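I've put the structures underneath this note.
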Structure I
Amino acid sequence: MADPTSTPSDSSTAYTNSIGRRSFIRAAGASTALGLFAGCSGDGGGGGENPDGGGGIAETVTIGHLAPLNNPLGVGSKRSAEMAVAEINDDGGIADQTVELVTKDTRASPSEARTVAGELVRQEEVDAIVGTFSSEVTQSIMDLVSEFNTPFLVTGSAAPSTVTEFVASDYERYKNTFRVGPVNSHFQAEVISQYAGHLSDRHGWNTFAVVADDAEWTTVFRNRLVDLLKEADLDVPMVNGLATDTTSFGSVLDDVDAAGADAMFRFFAHINGGPMAARWAQGEYEFGIEGVHVASMLPAYYQLTEGAAAYETTTQSGAAGVTDITSKTVPFTEAYMEAYGDADDPPSKPMYMGFVTYDAIHVFKNAAERAGTVDQENNLDTIVDALLQTDFTGVAGQIQFYGADETYAHDLREERDGDGVITNYPLTQWREDGSLECVYPEGLQTAEHAAPPWMG
């Protein structure tokens, strides 16, 4: 089944015009040029306070949004946030009050994130904050945001330490923080191990190399994933962490080949693997490229790699909108494309952070209305309790949170099918015709996984 939401518009964007397809797949500084992947105290905010101090819903509810706007993923998140707010206002707002959105650019920098988060809580007096892409950025603002009791709904980063070392370890201080998605990398590792079993059954692939960003979010892949693969009697002859500014991949590919791997699981959020895909396809290396690659989620990625992306897979929340994760997934994707598919700047689809940000704003709306307040200064516990009761059907899946006393306090719960397979972190695969298919899990498949033809 071809991707029903396919669009060529991203290939003619300012990003493509400024660096070109050949620059994307060959230039040493391609990832920097794209701005893609550099990856995974006060008296409280007054914006949510009633004029009479009653602590109910204010006349205007202000939501702050943080994202790296030099990154298409951040742009997709901003647009998705705008769509959510517009829909909520069209439907009467939050408890009949108008919602305003204030977006700030983190520039993918922890120090810049602290600056702009400070502007949101001090000057804008926001009632909630959604967003943040990298775990380093997320964790850099948690102290500041907690000082203002501002509900913080994380929509991009995935390190388990955000909840285990902050929320669960010092609950009273960090109880304002929730992770709406994607599933944390502890569960991502389990997804990949389950997917490895699927590849073994389908292709007879039993040997896997692990190559990852040398970053916080990938620690679990270089440890827990390896253990899970070995427990499943799968071989892991190579585990390699790459500097996040890596731009040369010849030796990496040669090492994977020499290790006899049937597939390489690569985990890149900071690294742009486009040049690696090009070299892999040109050299017809005898292994698949699987795993997580944020650059590969860019709708224009196939064009930017001149087709070298064919047969590469990546996980992504929302599955790029090519399958019905819920009844809302495809309609949201189509609405986004209708609004932004012809925009000058990418992305032409929401990308994973866009799906999650859209859901997060609706989650906050529902919780605020259940709580009857957005006054975090006086009623944070009431808001937190309402968030903990969340059971929301979003565009990326069903959203529920782990409880306060659980290991992953306030984290997104993974969804599982009857066989225990995690279903809310699907994998997509680029195909030779430039379409995108969902290849895993089986219940969401639009096509079976295809091995590169040169592998026989």
Structure II
Amino acid sequence: MSANIFITEETIEGADDGPLSDLTVAVKDNISTEGVRTTCGSAMLEEYVPPYDATVVERLKEAGATIVGKANMDEFGMGGTTETSAYGPTKNPVDEERVPGGSSGGSAAAVAAGEADVALGSDTGGSVRNPAAFCGVVGLKPTYGLVSRYGLVAYANSLEQIGPIASNVEDAARLLDVISGPDPRDGTTRYDENGGHPAENSEYAAAADGDVEGMTVGVITDLLEGADEGVVETFEASLSDLESRGAELVDVSLESLEHAVQAYYVIAMSEASSNLARFDGVRYGVSGGYEGNWNDAFARAREEGFGEEVKRRILLGTYALSAGYHDKYYKKAQDARAWIKRDFDAAFEEADVLATPTMPVVPPRLGESLSDPLQLYLMDANTVPVNLANLPAVSVPAGESEGLPVGLQLVGPKFGEETILRAASAVEDAQ
């Protein structure tokens, strides 16, 4: 049975020599590849072929990597199971009756199945870490502004980052070494007060040495409530391994996280309603025909081109931004986001890294979550706070529950990728 990992299988050769010349890469299908179809998992972009490469793709090719295909994904990144793809669901290579997570499910499944050595995903609210946890691989969401977003088809501009997925921490770090860095074409690139970029003085692969002696790991107790018992047990066993390697464990609490899921979805859907306005069958997307007036033509294109989940999020985002409800929803969500950032700042005064289970549950069965969107949104409780605070986080395999993978999430301070990679390597070494 096919796991339906790729939307388009295409080999793109990199340079003859380079730091990634030994690796094959799957690229999520919302990252532009010159001359190769990029659908975003949507019927709306079934025929779209970008005329340029995303910056991260340019860097992969320059580093000698061989791209092997465009990986399946939830439509426009909206989903956590890869079941909203217009090209059918991807199956989890660990158990093909279960979802691989999402929205970068094809990317994680490609690595788990051995179809690619490493992969690129994008993470708006957990879309790299969620499938990494469900497929038993490593997934890293970088600090906002560390990796160029040029050539990434936007879902929610203020939240998303491109990140690496790999079978081990070192390869994820090697990939980050290549794709990170400043980009004058990317308006979200972050610079320090001296005009430098944090990646310029960082060596991520070298940092993945597993040395956690003296490191303080803050356990976010708020995010253990409601998690499956087996997930919590596996998570706590992995923390004990860290402690045996010299790390110190402390409990931390972030009261603001109670509001994270609600704030995230208001902000993400609001940004999506704006970003997806360009897909109207004229500027971008498959035409719905030109009979009648322009409004009718736009409506037909969007009705036929978008799936149900995308339509739902556009409508809710438009509602939240409307004149009568802007202050009631969008402004309050931004206030909650600022509170979450302050809580994380306070937590990092007590700990070097923070730890949670990546996902509160094991991978659901295919079809199990589609009928209950709210339950699907609540699965993101442990991952969305990181995006709201623009922080880095990595999911690393911590063991199993019910014979299925469980991920441990390590969150770092702004541009603290080297620290979380060091801790992730220690978790990996203990397996």
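Who wins on mean count of other Cβ atoms within 10 Å over residues 164-171 among I, II, i.e. which is largest?
Comparing I, II, the top value of mean count of other Cβ atoms within 10 Å over residues 164-171 belongs to II.
Quick one: semi-axes √(5λ) of the Cα gyration tensor in Å came out at 31, 25, 21 when computed from one of I, II, so which one is it?
Value 31, 25, 21 for semi-axes √(5λ) of the Cα gyration tensor in Å corresponds to II out of I, II.
For structures I, II, which has the highest computed value of FRET efficiency 1/(1 + (r/R0)^6) of positions 276 and 364 (r between Cβ atoms, R0 = 25 Å, to 0.05)?
II
Any idea which of I, II comes out highest on distance in nm of label points 7 Å out along Cα→Cβ at positions 268 and 292?
Top value of distance in nm of label points 7 Å out along Cα→Cβ at positions 268 and 292, among I, II, belongs to structure II.
No lab work stands behind these numbers, since they all come straight from the coordinates. These numbers were taken from a predicted model, which means no experiment stands behind them. Cβ atoms are built from the backbone, for glycine too; each structure is taken alone.
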